[in-house]
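> Once you scroll down, you'll see the structures, which are given as structure tokens.
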Structure P
């Protein structure tokens, strides 16, 4: 599984908890938004993270 910025943005947009975590990460670590998205991906999605299945579902073809 690889990081796709558009999928990560959609996942965060659809999940209030991830929105809060993203904002906290930006403020706490003084990160640019793009870096915060990547950090959030690695902490919450990759390697069996809590949101891995939701992220993978965004990659499925519509229809």
Structure Q
């Protein structure tokens, strides 16, 4: 089980793959079914769609 928080590094977030079991800091957990990464303005948004319904979102601020 990989734990995700708002303080997780971009490297840690990029290393999450479909099929991994993840958990966020609110307790939501599950197996990753699909990953979508969006670059919006000065943010990088990581959407992890879970197999049994639900999504975990982590937003990282870009420094550049």
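A short reminder: the numbers here are calculations on the coordinates, not readings from a lab. It should be emphasised that the depicted structure is a prediction, and the values quoted were computed from it without experimental measurement.
> When helix-only ellipticity at 222 nm (-39500 (n - 2.57) for each DSSP H run of 4 or more, over all residues; to 500) is computed for each of P, Q, which one produces -19500?
P
> When relative contact order in percent (Cα under 8 Å, 6 or more apart) is calculated, the result is 34; to which of the structures P, Q does this value belong?
Structure of origin is P.
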